[in-house]
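Just below sit the structures, each encoded as structure tokens.
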Structure P
Amino acid sequence: MVSVGNIRGGQIIAVVPTSADYYEFSFGFGTGFIDKGHLEPVQGKQRVEDNLGDLHKPLSNQNLLTWKDTPVYDAPSVGSAPFGTLANNLRYPIISKLKDRLNQTWFQIRMGNRLAWVSSLDAQEDRGIPMLTYHHILRDEENTRFRHTSTTTSVRAFSNQMTWLRDRGYTTLTMYQLEGYLRNKINLPARSVVITFDDGLKSVNRYAYPILKQYGFHATAFIISSRIKRHPQKWEPKSLQFMSVSELKQIQDVFDIQSHTHFLHRVDAQHHPDSVKPQLP
């Protein structure tokens with residue numbers, strides 16, 4: 001399990017028994033767990049207050065990011081009772097936002113079927129998940145033909161970029177994880193990134209694959225299926241070579257293989273895509 005924060009004593013949350021040791025409660029787009037020894041049943045008629053029905057509002061498709069242990073409050077005021085803390089490196093869904101009398105923005109969130117608030121001074125509004133897109137990778141000394149091509153990256157630059165991500169604790173996502181997040185089904189870390197490679201070039205297997213595997217990273221390769229080779233080609237950096245069936249199989253412990261169409265940008269004489277043609281009456 002990963003620690004995602006703490007809840008102060010005396011707070012009320014809704015939980016569901018899930019095992020001999022833990023209770024389950026709603027946390028973001030997923031589920032949190034709390035040790036049964038840290039809870040006691042609510043006595044009498046104590047319940048979570050929700051006079052405005054905010055607990056049943058749909059999520060706003062906006063999220064906050066935590067870059068440090070972040071205080072959570074019972075109300076949109078630093079003078080209100082503290083509810084608990086969200087851990088560093090979280091993406092958490094927002095119900096709504098408001099500004100207080102000092103023009104400070106507060107994020108309303110839902111946790112354990114109760115409402116809480118986070119100050120914008122302590123967390124950042126999510127601007128989206130970065131996606132790094134690559135095509136071709138070559139060593140500087142062998143790149144004589146594609147040196148000034150924007151879709152060609154040097155092995156040194158790519159390695160440095162991956163090292164930067166590793167050193168800062170980034171998690172690399174699959175497209176399925178990204179889709180799950182966009183559909184409000186899973187929680188993701190604040191430091192998340194998507195890495196993709198278009199076309200299916202042989203240099204992906206030769207250079208990108210071992211670097212990504214070394215760091216335990218995941219990536220997605222979008223393959224032009226008509227260009228897949230039956231057998232591996234002899235390496236020739238002066239031409240664009242494509243991966244073979246066996247090379248694609250080799251990289252699947254790091255790469256998710258997806259489609260980049262069969263013929264890519266193939267068009268007819270009228271510059272219409274081959275796959276889309278007008279139907280005659």
Structure Q
Amino acid sequence: METIAVLGAGTMGHGIAQVAALSGYRVILRDLNEELIARALRTVAANLSKGVERGKVTEDEKERALGNIRATTDLAETNGADLFVEAVPERVELKREMLRAVEAASGSRPFIFATNTSSLSITEIAEGAGRPERVVGMHFFNPVHLMRLVEIVVGRETSAEVVEAVRAVAVRMRKEPITVRDVPGFASSRLGVALGLEAMRMLEEGVASAKDIDTAMELGYNHPLGPLRLTDLVGLDVRLQIADYLHRKLGTERFRAPEILRRMVGEGKLGKKSGEGFYVWEEK
């Protein structure tokens with residue numbers, strides 16, 4: 001396995017492309033939005049330059065990684081990839097459409113389709129696929145180039161061979177893979193979203209400021225980021241989608257989205273990407 005197609009050039013997509021290219025894979029980064037592609041490539045270059053400054057990456061490694069990435073708006077140009085990593089918005093039907101398009105473009109050529117979903121069912125995404133045994137969850141974490149965890153999610157039809165193949169890819173990317181069953185929220189989102197929603201309820205109740213709630217978890221529990229700052233990075237709209245999905249699937253009140261989250265999303269306060277969420281961000 002030497003060529004990886006990353007579908008979607010947003011925050012997660014360009015992060016996955018960066019770590020794949022730095023690990024020596026040939027990467028095809030595909031998105032319909034040319035402006036988003038250009039921004040993604042600039043961000044990857046900037047991240048790698050910071051890595052050089054900090055002694056984490058050599059100048060030669062940076063240049064090789066940048067040379068390993070080819071960007072396109074044409075899905076046909078991804079034909080021939082061994083692994084497709086889908087990083088489009090969190091909607092089951094959109095991910096199914098992407099899978100069907102990849103199957104149609106690839107014909108009989110074998111490939112693995114890995115979805116970066118953080119909570120949606122792998123089995124549901126694979127419904128109607130020609131080769132559901134080739135569909136697997138490969139959940140990276142933001143920022144991808146810094147976070148070591150990759151959550152490999154095994155759908156009902158996912159083959160053991162595919163699980164081992166994506167595990168090997170994760171290890172080559174210097175990630176620490178865990179394997180989980182296909183249940184709503186998997187392992188990470190079940191815990192992480194519950195913590196984030198409770199932090200929002202505490203903010204609503206006036207227990208403490210956003211900064212102090214985050215500091216409690218950062219210093220008291222050694223979390224690298226507090227739950228509210230992390231929500232700003234993930235995106236409040238994304239967090240709301242996941243919370244609604246988990247509430248619907250699991251039927252438990254702990255995943256009912258707090259009013260503050262719905263209100264802020266309605267006001268366009270989506271976190272870092274909009275410039276304001278639980279914090280004000282100078283750079284979007």
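Things to note:
- Each of P, Q could give distance in nm of label points 7 Å out along Cα→Cβ at positions 136 and 192, but the derived value 3.3 comes from P.
- Ranking P, Q by volume of the Cα convex hull per residue in Å³, the structure that comes out highest: P
- Calculating distance in nm of label points 7 Å out along Cα→Cβ at positions 8 and 248 for structures P, Q picks out P as the one with the greatest value.
- Looking across P, Q, the calculation of helix-only ellipticity at 222 nm (-39500 (n - 2.57) for each DSSP H run of 4 or more, over all residues; to 500) that yields -14500 traces back to Q.
- Structure responsible for 103, with volume of the Cα convex hull per residue in Å³, for residues 72-151 alone calculated and labels P, Q on offer: Q
- The maximum of distance in nm of label points 7 Å out along Cα→Cβ at positions 40 and 240 over structures P, Q, that is, the highest value, falls on P.
- Which entry (P, Q) yields the derived value 17.1 for mean count of other Cβ atoms within 10 Å over residues 24-31: P
- Comparison of P, Q - label where distance in nm of label points 7 Å out along Cα→Cβ at positions 208 and 256 is highest: Q
Where a number appears in this text, it was derived from the coordinates with a stated rule and is not lab data. Note that the coordinates shown come from a computational prediction; the quantities given were computed from them, not determined experimentally. Cβ atoms are built from the backbone, for glycine too; each structure is taken alone.
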